[in-house]
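Engineer: In what follows, structures are represented as structure tokens.
Just so it is clear, none of the values below were taken in a lab; they were calculated from the coordinates. What you see is a predicted model; the values in this text were computed from it and never measured. Cβ atoms are built from the backbone, for glycine too; each structure is taken alone.
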Structure 1
Amino acid sequence: MKRIQELAAKLRENIQAVIVGKSNVVELILISLLCQGHMLLEDVPGMGKTMLVRTLAKSLGCSFKRIQFTPDLLPSDILGVSIFNQKTHEFEFRAGPVMAQIVLADEINRTSPRTQASLLECMEEEQITVDGVTYKLPRPFMILATQNPIEYEGTFPLPEAQMDRFLIKAHLGYPTYNEEIEILERLEKKHPIGIIEQAFDITDLLDLQEKVAEIHIDDSLKDYIVKIVQGTRSYPGVALGASPRGSLALMKTGKAKAGLNGRDYVIPDDIKALALPTLAHRIVLKPETHLKGKKAEEIIEEVLGQVPLDV
């Protein structure tokens with residue numbers, strides 16, 4: 001577990017050399033990375049979402065592609081296309097930008113649901129299928145998507161099936177006064193992303209991902225996780241509660257948080273700390289709940305308060 005802490009500390013240091021503050025979001029990115037999951041960053045434009053993802057890719061030494069989602073974007077623009085070669089008289093596959101290790105899906109909710117759905121297979125199965133042929137994606141593979149709040153003009157809400165495939169959803173939020181002053185000072189002459197170096201090898205990352213999966217979680221905590229998730233399904237103001245994929249996400253992220261804290265076992269506080277970022281985006285509220293101004297995060301907090309912990 002010490003190895004996980006050491007390498008995570010290097011990566012955290014690299015990211016925070018570019019991104020001021022946001023230590024909680026940086027930790028969630030590390031957890032997603034260790035769990036081989038995907039992450040959704042939601043906030044207004046200009047909060048540094050894109051720069052955060054670029055810094056991560058450079059720190060890992062991974063191949064990096066950025067997809068700018070627009071209303072006219074087609075699935076083939078993401079996945080790739082088969083082109084007929086007149087010399088060989090055969091079709092050749094030209095890979096799209098999704099064939100990279102770190103993929104930035106920028107403003108993912110600005111494109112049509114049909115194009116959004118083209119990411120479903122690669123997010124769940126780490127492969128794509130084009131013209132009946134399946135292509136494996138490189139390892140590690142991670143999609144970090146950014147989206148503007150859906151109330152903004154020109155946005156399409158992500159379908160429930162796609163939201164469910166994001167391991168974690170996080171908000172950056174505005175910087176404090178002191179943090180914003182530091183941003184101005186750092187960027188006054190040149191951008192710090194130009195001087196950061198690779199934190200560790202990809203093989204080290206793959207090894208850490210395997211070690212995190214082996215971290216112990218007691219049966220009583222598995223029971224606790226399932227009761228929390230089932231509590232979201234029976235809540236009166238919820239139309240659609242968290243799926244079993246939500247239970248798996250909470251278990252996996254709990255293991256990663258334990259590893260980051262130098263433990264080879266999960267404790268209840270790991271589960272409580274990650275219930276909101278792993279479950280809130282999987283819940284669909286009833287219209288009357290929306291009208292009352294209640295948010296999914298508040299419901300998760302209530303469920304946590306109602307579910308007993310028997311250890």
Structure 2
Amino acid sequence: MLTKKILCLIALMFGIGQVFAADDWPSRKPIRLISVFPPGGSVDAVARVLAPALQAQLKQTVVVENIGGASGVIGTNALAHSDPDGYAFAVVFDTHGVNQALKDKLPYDTLKDIAQVTLIGSSPMVIVASKKSEIISFKELTDASKSGTPYNYGSIGTGSLGHLAMASLAKKSQFEWTHIPYRGGGPLMADALAGHVNLAIGSVYLIKPHIDANRVIALAVTSPKRSADLPNVPTVSESGFPGFDAPAWWGVIAPVKTPPDIIAKMNQAIIAVLKKPEISKKLDDQGIDIIAGGPEVFEPFLKKQMNTWGKFVQDNKIKEE
């Protein structure tokens with residue numbers, strides 16, 4: 001007992017008191033799981049599916065805390081500056097891979113200040129047309145666009161992957177497509193249903209209920225393969241843009257100085273939870289294809305997203321509005 005106390009004291013003197021933190025993790029206190037978007041969206045939904053399952057898996061309280069705003073920056077900043085003791089994690093969305101390039105003064109460095117824990121999964125985005133637009137297929141849209149017909153499209157915000165996917169299509173083909181940013185999926189779909197925008201793009205989770213209710217026209221999905229949730233909707237790739245791939249995705253992150261063995265334990269817990277049939281079904285119902293990749297998968301995936309879409313943002317001088 002005395003020896004352990006002496007070792008703990010020495011560790012604290014040298015600023016490495018977290019050496020022993022993993023020994024009793026997560027028994028010391030509840031775990032915070034920050035949702036970096038407000039209630040009602042897919043990030044919050046994923047966090048609230050994971051939280052009770054992780055609570056049962058880890059035998060510790062897991063509390064979802066919504067810290068939304070600025071395309072996930074406010075919540076991610078709160079996470080990045082949390083105590084790296086293994087009791088703070090966050091669920092992020094695909095905007096996590098774009099914000100570094102999009103925002104002039106990001107209060108953290110996406111790669112240097114944050115550790116990637118688990119890549120939960122990805123989902124195709126869906127391009128839809130409002131009923132009032134009278135567009136009935138992606139081919140009809142592109143044919144009309146090639147002839148110079150202008151259209152507008154809505155996304156969940158400037159710099160969102162939906163925005164960048166549509167902007168890249170428009171630039172490649174010189175379409176006259178005007179972007180209209182919204183502050184979230186609710187306002188976006190309200191205007192799409194009302195016909196205030198010609199087109200909208202969002203995750204399967206956001207848009208599929210409106211497709212099923214025949215309130216919008218599904219045109220194409222942004223994944224390389226057709227979505228199992230929308231098998232009759234063609235891909236952008238098979239519709240004249242070979243190789244096109246722009247998935248929505250979700251992941252869990254932690255402060256960068258969180259002990260690696262705690263990150264490993266949390267990743268193992270998340271993967272165990274994702275393998276449970278009831279959890280995988282809930283995420284599948286949201287249109288999410290589970291990846292369940294640890295840091296060795298998440299880190300290169302994130303870097304590729306940052307390089308691909310970050311470069312597009314910089315090359316086209318896209319800035320937050």
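Engineer: If we compute mean projected area of the Cα convex hull in nm², for residues 121-200 alone for structures 1, 2, which one ends up with the highest value?
Structural biologist: 1
Engineer: Also, quick follow-up: Name the one structure among 1, 2 that relative contact order in percent (Cα under 8 Å, 6 or more apart) of 23 was derived from.
Structural biologist: Of the structures listed, the value fits 1.
Engineer: Hey, FRET efficiency 1/(1 + (r/R0)^6) of positions 65 and 89 (r between Cβ atoms, R0 = 25 Å, to 0.05) derived from one of 1, 2 reads 1.00; which structure?
Structural biologist: Clearly, the read-out refers to 2.
Engineer: Looking at structures 1, 2, which one was mean count of other Cβ atoms within 10 Å over residues 113-120 calculated from, given that it came out as 24.1?
Structural biologist: Derived from 2, not from the others.
Engineer: Identify which of structures 1, 2 gives the largest calculated value of Kirkwood radius over Cα pairs in Å, for residues 169-264 alone.
Structural biologist: Evaluating Kirkwood radius over Cα pairs in Å, for residues 169-264 alone on every structure, the highest lands on 1.
Engineer: In addition: As an exercise: mean count of other Cβ atoms within 10 Å over residues 57-64, calculated from one structure in 1, 2, equals 18.9. Which structure is it?
Structural biologist: It was calculated from structure 1.
Engineer: Kindly point out which one of 1, 2 the value 40, 20, 15 was derived from, the read-out being semi-axes √(5λ) of the Cα gyration tensor in Å.
Structural biologist: 2
Engineer: I would also like to ask the following. Determine which structure produced the value 47, 30, 18 for Cα extents along the principal axes in Å, for residues 209-296 alone, calculated from the coordinates; the candidates are 1, 2.
Structural biologist: 2
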